[in-house]
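Listed next: structures, encoded as structure tokens.
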Structure 1
Amino acid sequence: MFELFIEPLQYGFMQRALIVAVLVGLICSVVGSYLLVQRLALLGDAISHSVLPGLAIAYSLNINLFIGAFISGMLGTTLITWIRTRSPIKEDAAMGIVLSTFFALGVTLITVIQKDNKIDLNHFLFGNILGVTATDVRDTAIIALLVIAIVWLLYKELLFYTFDPEGARVAGLPVDALNFGLMSLIALTVVASLKAVGVVLVLALLITPGATAYLLVNRLNQVMVLGAAIGIVSSISGMYLSAWFNLPSGPAIALVTAAFFTLAILFSPQHGILTQRSSA
């Protein structure tokens, strides 16, 4: 049984996939914890869909896909903020508008590019962790180190801003800069996760591990640590399922995270549906 897990790691593509799975599972859960606490899960979805036009343009210009995706994702967050602050449109509606518009634009651009070039839309949408290159591993590692370093350095400030934005403003913290920084972290995390889970399913890795941890522990730092562990295990498990059964990696990882969440919501000591009934 043990050989079933060890034997595939003799191949280079599995080693690269393992590294990316660990990195992506870690940063998605850490950054996603802030989205979970602020009740901004839709923002992660909006940013993930916003990167698709950047991917298409970067591919057509033959530049690093991560750069194009990040620029496009930040443009999407800027538009959401602009619509929210310059009109009576609420934030959730602004996110929905930007999400659908950017996704439609991205699919259109990729369709146009496909007329002259072979490009696999499914890998962009649903991920292909087994197809990551050494360059992808390098770029993902750089992004992961940057994200973790920023969270480490600004943990107290981001914590204050996350739970009490107005209190943070009164205390003199640069709230606008913190908000922009958090949006940048989300965009970077989404970009790093594209090869693993794709545009459509990155929200599963951003939110579900943290939500699972939220049912089991109370403090944000505990949610981050436990969520990161769940995210890493889910990513690695999805990677193996993808390799064993020839499944797209994104859906495989998303289903594993959903399985962990199901177990938590059923058997959590404090919030579990079945444990609450038995204690009653």
Structure 2
Amino acid sequence: MKSQFAVALAALACVSISACGGGQPKGQVVAKVGKEEVTVLDLQGAMAGIQAPNATVRKAADQQALNAIIQRKILAQAARKQKLDKTPEFARQQEQLTETLLVRDWQERLIRAVPTPSAEEAQQFIAQHPDIYGARKRFTVDVVRFIAPNDPLLPKAIQPLHTLDEVRALLTERKIPFANASNQIDALIVDPRFTDQLLKMKPDDIFIAPQANNVMIVGHVTGVRVDPVGNDIAVRHATEYLRRSRVQQAVQRQFGSVVAQGMKEVSYAKAYEPPKPPAKAAAKPASAPAAPAKAG
């Protein structure tokens, strides 16, 4: 009886801990959910980008992330038992997710391969752009802000206008709601090409600038003041800008050539064929240079 009672206790213990049968997780395995393992790499991935002020906070964050992984695996296992992973919809979403992850990982590999600009390159960039650094410009602007409608002809209609009153009249005529505001544009924050464009504008020019979430602003520069930045800030800014620009160029160059080549193998169903590009107009005789285009 005594030995049978001991065996029964051991069996009950195995119900309460997942390590029973295979031993307690060790090494790179931080937990088990049935036969599935949660590894140190899984936990590190879940904690990527999380900054903790001390070891206590970090430990708590680790535990929270681990619990989230464990719960996800428990629910996923239950979903598999219901054969939800065998449906056509799941297969379609899984394929999309796999493609997205492949493209993301390839992009991250390209980004890591771009070297950090040298100190000499940063200083050269600073010298070439005094309006961002040594003579940093801050522009005071009046703007009209509105949600851009699905109308590709609207920017062309705004292009020849010279005042914000004309822009307001156009938007009112087309029943497009808008708001008026006064803002500042800091040359240290915006794209250097936009700063160059603002500096080249005539007193009666306006600019068009698309924003996030389909917002469009049309603005007019009302004042400019000089506010230089220190060399340390300039070097950090120039280094980051150069690296970001080179990363963008590297990704666009690699992805662009691959997509262009792959498009040669694409065929469409008749109803989904893309519109054909417009025929090129015949070359016109040379004439006087056109007026500078507004930002778009």
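None of the figures in this text is laboratory data; all of them are computed from the coordinates on show. Everything numeric in this text was worked out from a predicted model, so none of it was measured. Cβ atoms are built from the backbone, for glycine too; each structure is taken alone.
Assorted remarks:
- Look at distance in nm of label points 7 Å out along Cα→Cβ at positions 42 and 106 for each of 1, 2: the largest one is in 2.
- Top of 1, 2 by distance in nm of label points 7 Å out along Cα→Cβ at positions 90 and 186, largest first: 2
- Computed 56, 29, 22 for semi-axes √(5λ) of the Cα gyration tensor in Å - originating structure among 1, 2: 2
- Structure (1, 2) behind the derived value 29 of relative contact order in percent (Cα under 8 Å, 6 or more apart): 1
- Entry that produces 1.22 once Cα Rg over 2.2 N^0.38 Å, for residues 74-209 alone is calculated, selected from 1, 2: 1
- Of the structures 1, 2, the one that -16000 was derived from, the read-out being helix-only ellipticity at 222 nm (-39500 (n - 2.57) for each DSSP H run of 4 or more, over all residues; to 500): 2
- Test item: distance in nm of label points 7 Å out along Cα→Cβ at positions 66 and 250 calculated as 3.6, pick one of 1, 2: 2
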